[in-house]
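Dropping the structures in below, format is structure tokens.
None of the figures in this text is laboratory data; all of them are computed from the coordinates on show. Since we're looking at a predicted model, the values are computed, not measured. Cβ atoms are built from the backbone, for glycine too; each structure is taken alone.
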Structure P
Amino acid sequence: MVTAEAPAIPSFSMELNEEQIQMQKWIHEFARDVVRPAAHEWDEREETPWPIIKIAAENGLYGLQFMAHLSSDPTGLMLPMAIEELFWGDAGIGMALFGSSLAVAAITGNGTPQQIGEWAPQCYGTAEKVMLGAFCVSEPDAGSDVAGMKTRAVYDQAKDEWVLNGQKTWISNGGIADVHVVVAAVDPTLGTRGQASFIVPPNTPGLRQGAKFKKYGIRASHTAEVYLDDVRVPGSCLLGGKEKLDARLAKVREGGKSREQAALGTFEATRPAVGAMAVGVARAAYEWSLDYAKERRQFGKPIIENQGISFMLANMKVELDASRLLVWRAAWMARARKPFAAAEGSQAKYKAGEVAVWVTDRAIQIGGGIGYTREAPVERFHRDAKIMTIFEGTSEIQQLVIARAISGMHLT
């Protein structure tokens, strides 16, 4: 009797490899020893933590090489893992350290190899001269509705220059960045498909900072308006080049479809990273709550022995781990170039953002009176968490993206 051999079972493991473990340990120690001790001060000051950014650069934790190493991990997990650790340290400082990465994502996602090589390093600078990048999309009347963008880019053929005019708002590093990546409408009649991204080099005349926002949370991250008044940039600053843009616009005008959308493509690629930020904040709140519940005594015993508290912590842990798994799945899919057929990037960002708000709210509840004061960090965690349901697409937009993906319909 001949028996068929059982098919080989492919190996599968969710265990981090040695390099990932060492990277996680290195970043965690930086977050614990450098970021956390400075968190309260920079939150109160509401200023860019330049000294912390410089220390990070000197330690190899801020720069294009660091980001490239994280992004090159074949599993895709090293980047969200690093983000989680830094945001576990503090979301405001974490955002100051990762704020330039959105501009870099736009450059690497839309630019030519020459543009990437020239401009991506300038979004970070060096340990001796720290630099920043900013990604400018949102406008006063075009936040979630990116198609309503009014900032215009007009080509001056005689000078081979693009002229940018408009107003951007809610821009991380806006006005203080060395390199601004600006999304503008080239053909407003085509909506998002008629938009393109432009590099605005350092010290370009016409670009200026408007009002700086005083925010509820992530206060160590600079957020401001950016005005563009007849900003002229060389033709070489159009990401991807004019030939590619003209071909894309021609295809759309002829009734063809184009998957390239300057702003939305960048956001979809970075949504798992925002999910990792939310996981970091939620984890910080959960760990504080767990420690506090073990130490705080009421009625002669630690409050964790009360079922109401222990079940709350159990649910916090479940939601936290579920969020991380969604983030890791999306990060792995992105690295493996698997399409987000069910909007897995948006799923990760949506779930993790909502969980961060929920977990930090429960952390304050467990802390009671002390949790509501600035004597404990959980009130800052709660303030920092809320932005995770708003920026880079609100929770409502994430639900819309997911609904469209699973239905195959253009829902509104």
Structure Q
Amino acid sequence: MAEQNLLLTPIKIGTKTVPNRFAINAMECCDADADGNPTDSTYARYEKIFEGEAGFINLEAITVQYDYISREHQLSIMPRNEKALAKFVKHLKAINPNNVFVLQLTHSGEISEPHFSKRCRVTETPLYGYEDAELIGADETDKIIDMFVESSKIAHAIGADGVDLKFCHGYLGSQILRPFNSHNWKYGGAWENRRRFAFDMTERVVKEVNDPNFIVGSKVSIFEGFPGGQGTAGPDSSLMDLTESIDLIKGLEERGATYILQSAGSPSHTLALSQTDRKIPDHGYFHHYFQKVCRDNLRPETVVIGSDYTIYRDGKQPFQAVRPEKNTLDFWGNKNIREGIVDMVCLGRQSFADPYVPKKFREGKQGEIKWCTACDNCIEFLIRQEHVGCAVYNKPYTERMKEIRAEKGNLKEKHT
């Protein structure tokens, strides 16, 4: 008798049971309209993702304040967007009502793009490269928490299943949490101050939305991979110390989070840690350790969703020391679920290459999957503030990439 494929088994997230262990990561695509509403391009992308049958879908980073954005055509969730977003969610839920659909709420802070946005920072000493960001204090930060709460209420009102309060990838949540935020103020200095931003926000969202069926969770960079980043031993230390990361996820759980979406790195600083570079695919194994740290420190019912599974595909990456058949998405997804390392596996770049992976697994058509090559052309589109898609399998994006490089030359630095 064939062994059961654990990737196709149901799991309960909050009060809802979904049919499989596949999740789709939040992937920004720069295709909203001038007011931050979904466009036809946004609809087309998510229609395919919903048809693809993933159990958990995380809407790309959607800003709670349009004054501070990192993408020129970024989705927005403010009162002006409520009607358009309600239509969007209703349309997608009609395609597949059997998944959990959460909206990843964000604020870009210091990594906002200064060509079309303001930048703000929370550290008296600017992080290198962000010296032009304006310092904000406790009053402004309190108002940003208010915006996250208001946007969470909008998400609930429009029919989303929940929210992802973003504490990862160098956005404002990370900027406040990291040890580099070392000066003493309401949300800085001692860890008890730095964690207050995340804890107060989560507590307020759960209390003020006041619906046990509304799912609240967070994507967290367990280790950012640079001195003073999340998961380091101090403001100028490069040493990994996950004490604060563990306390963070446990505190989020205590305040009502029903899932933690594990991540690492910051695409603006340590991109290859966030999503493994195909030249060194073995670095993807680090994420398994971070997932195990989460799983070991949370209650069994709190779902741990693990990032960076795209790199394994069908084993056709230049891994070392391991046979190809033991370095596939199928192999590692099943092994890590079976061994209690993770509960669900998240696909990011792979969702551009082929959003139908979960459905093809269910139908036994893995041989028909268009596997992501990890070429990172999609990231290049993002860096260049272009609509994002797969330049390997989608001809319009292939042609657009050729045009961009003819006009602007090759990309000099690969970070967002």
Structure R
Amino acid sequence: MDTFLENSLFRNIYCNLASASENCAARGYGDALLPDGLQWLAFTLTGVAIIGLVVNAILMGVLGFIWFERRVFARFQNRVGPNRWGPFGLLTPVADAIKTMFKEDVAPEDSDRFLYNLAPVLMVVPLLVVFAVIPFGIGTFVADLNVGILFILAVTTMSGLAIVMAAWASGNRLSIFSGLRAVALLISYEIPMALSILGVLMISGSLALGRIVESQNVPFILVQPMGFLVFFLASLAEMNRTPFDLTEAESELAAGYLNDYSSMKFGLFFLAEFMAALAGAAVITTLFLSGWRGWEPVPSQVWFFLKMGGVLFVIIWIRFTWPRLRIDQMLAFAWKGLFELTLVNLTLAAILIAVWPQPTTTQLWMMAAINWPVFFASIWIIGKVMGVRPHQIDRTAMGALYPVATDEPAPASEASEQ
């Protein structure tokens, strides 16, 4: 029980329900709402309350992120943005959700109904589970697993399986092509994503997210810039965000794996896409931006969400700025670019950890001073290797094959011949 009471969320709810227990009484809690002997009921109610609190907070965060993204897009395009429903358009995502709920739910006759209905649920649930191991502040978490990062890597792969399941269950050729692209994307980008965080794990010496945050006396974005870049770009691919959103490329595959989904099933996929951005931003904040760490008297939870908001803004900026990649460019970028960068980063991190097994703050700054020149040199080399080579064009031959039309009348001799 002492382990659970280290969690401030659990402690404040449980001890107000069952403060008669010795553990809560020792922490100064007074009268309890439940009589002595019902600690099991208090434990159950606390768990249900925490789950409900976190799930509803995530859903409200998704609505806020949808509104924020639309407003930012409007500023980029010199438009007004959502402004009809509620003050500053804050209720626009709520109106969209209500509209989606009341749309007709149509399913293909030849679809596999069980998999067709299961795919949207399987898309959303793993993303909700990711937030269970994220430390949002000092003592603010749902579960502190000692293998938290492995847990996140494991459950996030279920989203790719849901895409393939949705594509196959629909029985649509375009949807199946989208599912095949999803498999190629997962295989290509999950490997560099996993390898990019090994440097973080070696420096922190732990797989627990709380311990990783505590070890960041210097934010790991400064100590591991190459690992951060690879993890960030691979996360965009896993989120199915621009410029890696080839699984639903409108110009090629219409809506991709969503072709045959409607009503709230489509809404769940839409919800999962924005929830994935929130989850990715939370993981990046935890691994590379020192999580909830900041300066007092600002609460640790505020620091975490401010950093998370900054990551979300960059994700939105990239979506608006970069064009979509082709499938061959996407796969080449993963295998010929990001994979090589992770190998360089892993080798350098292993050498530095061999020199400084338990780095102090000064030694972390020294690691950063070594990593940044290697980072720029590696990016330059990869850019040269993967850069587009100029094509040699014979202008004279093109002029002979494709003459330029003019508005001048033809000479008299040519006119007489015609």
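A value of 2.7 was derived for distance in nm of label points 7 Å out along Cα→Cβ at positions 58 and 218; which structure in P, Q, R was it taken from? So the calculation was done on P. Each of P, Q, R could give percent of Cα pairs over 31 Å apart, but the derived value 33 comes from Q. Where does the value -16000 come from, among P, Q, R, when helix-only ellipticity at 222 nm (-39500 (n - 2.57) for each DSSP H run of 4 or more, over all residues; to 500) is the thing being computed? Comparing all candidates, it corresponds to P.
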